[in-house]
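Student: Below you'll find the structures, each written out as structure tokens.
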Structure P
Amino acid sequence: MNCQFRVKLFALCLLALLPFIHTRTISFTNRCSQTVWVGSLGSEIPLQGGWTLEPSQSNSIQLPDDRDWSGRFWGRTGCKFDASGQGFCETGDCGGKLQCNGAGGVPPASLAEFTLNNSGGLDFYDVSLVDGYNLPISIESDQPKSSDPYHCGTPSCVSDLNQNCPQELQDTIGGRVVACLSACEKFNTDRYCCRGLYSTRATCPPSNYSVIFKTACPGAYSYAYDDPTSTFTCSKSNYAITFCPNAQLIEY
């Protein structure tokens, strides 16, 4: 059997297997009035970790469905990149690159977090403001919802926290509030970061700042021990992430 024939046979075998390769789809939609630059980080990094979504634009990625996957997605705002993909974002920046390639976003940034195919084959997902907030965001499953609001439910933060951010937490550029820091990011104390003597749920209750976040966004993580009202589960689902999900066309 010559080498060329073996290569062709291998390619045909791969094509035959394609219908049996299971993947998950995560779609992204930008309903903001300005461009959002998506950042991604995970055990396998989709699209080299970053891409552009123009207003009203959607796209999707595929993730493996035969093993665990853990990661996060976030929206970056106020970005400027040159032809080589080098530049800077006002919020969520990941090393000054369009494609983050393994770098996380600089807080504050609203996060969509996933652990797929975890314990019992369940997916765990959430919207997190633990690192602060920069954009309204939601996650929706394509599986039927149940009587349990946290089973295949829709975690979200649709409020514009930038407009209601306490002055001491405001992240500003040129007098504009572009994001809202978490108390942990701003003050870096054990009390606000749930560290040291405050490293358990019993010793780290909600703070006055996390309560502001939770009131504005009841379905999102407001601080480290906010699991009971912020962690959602589903199974074998595809997911849709939407920026500015209430279509309020927020300017950035």
Structure Q
Amino acid sequence: MGAETILAAKRTGFRREMVSFLREALFLFAAMIGYFLVRGGLPERAAEAFSRANQLIQLEQRLGIFVELEWQEQILDSIPLMKLANWTYVWGHLPVLIFAAVWIYLRNRERYRIYRNALLISAFIGLLSYGLFPVAPPRLLPEWGFVDTVANLTRENYDMQPGFFVNHYAAVPSLHFGWALLICIALFDVDRSLPIRLFAVVSTAAMFFAIVLTANHFIFDMLVGSFIVLLSIKLAFLLQGYRLRAPSLRRQQA
């Protein structure tokens, strides 16, 4: 086989890879736009959402996990800490999701499809929850002492969201945290390098604290979001005909 033939084959392969990547990017982009459109278009049943939020607080108090006010109070006297929490909440979500999706796609196409499907399954379950059980976030409950730090310091981060994407009562589940957990699990699965795994852990932990410190979610919201994501990952693996096994065990059996 001549050099020109090899070069032509490489070019053809590269074009196919680019077409495949762009097709997948377009599909995921369309899916996420659809998710935000449906979420934003759900009827906002305010009275029900506020009633359920107060019931949720009472539940957390009985369980001894109502720590959100105490945690937020620790940063309210520090503008830099509030800005850091706001920045993490806003820029640690979709940008990190996009980066992780591209990285996982390049590392392992097969695993990428599984975690992409888990993302879509969790989005569908989330939409069902938002539609059936609307819940107001802590930031809309100032009577309890919560402060909306994003609105107070960086209102433009709210304003840059199209109004038809916004649902003020989509607090449960917290896919803001749930998808951070999904990214962490996926990165650990496909990449053994210390920097990537460290990034996965730090970004997930940072999001855990950010959504509480900005008063955007309760602890309960994150627990539900985590459960939904773990369930979605399990379903995604089952749909692909796999069992959840440690990567090292899979290599030993190969």
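Each reported figure results from applying straightforward, stated rules to the coordinates on display, with no laboratory input. This is a predicted model, so every value here is computed, not measured. Cβ atoms are built from the backbone, for glycine too; each structure is taken alone.
Student: -24500 is what came out when helix-only ellipticity at 222 nm (-39500 (n - 2.57) for each DSSP H run of 4 or more, over all residues; to 500) was calculated for one structure; which of P, Q is it?
Tutor: The value was obtained from structure Q.
Student: Here's a follow-up. Name the one structure among P, Q that FRET efficiency 1/(1 + (r/R0)^6) of positions 89 and 225 (r between Cβ atoms, R0 = 35 Å, to 0.05) of 0.75 was derived from.
Tutor: Details: P: 0.75; Q: 1.00.
Attributed to the structure labelled P.
Student: If we compute FRET efficiency 1/(1 + (r/R0)^6) of positions 57 and 113 (r between Cβ atoms, R0 = 30 Å, to 0.05) for structures P, Q, which one ends up with the highest value?
Tutor: The maximum falls on structure P.
Student: Any idea which of P, Q comes out highest on mean count of other Cβ atoms within 10 Å over residues 129-136?
Tutor: Structure P gives the largest value of mean count of other Cβ atoms within 10 Å over residues 129-136 among P, Q.
Student: Once relative contact order in percent (Cα under 8 Å, 6 or more apart) is calculated for all of P, Q, which comes out largest?
Tutor: Q
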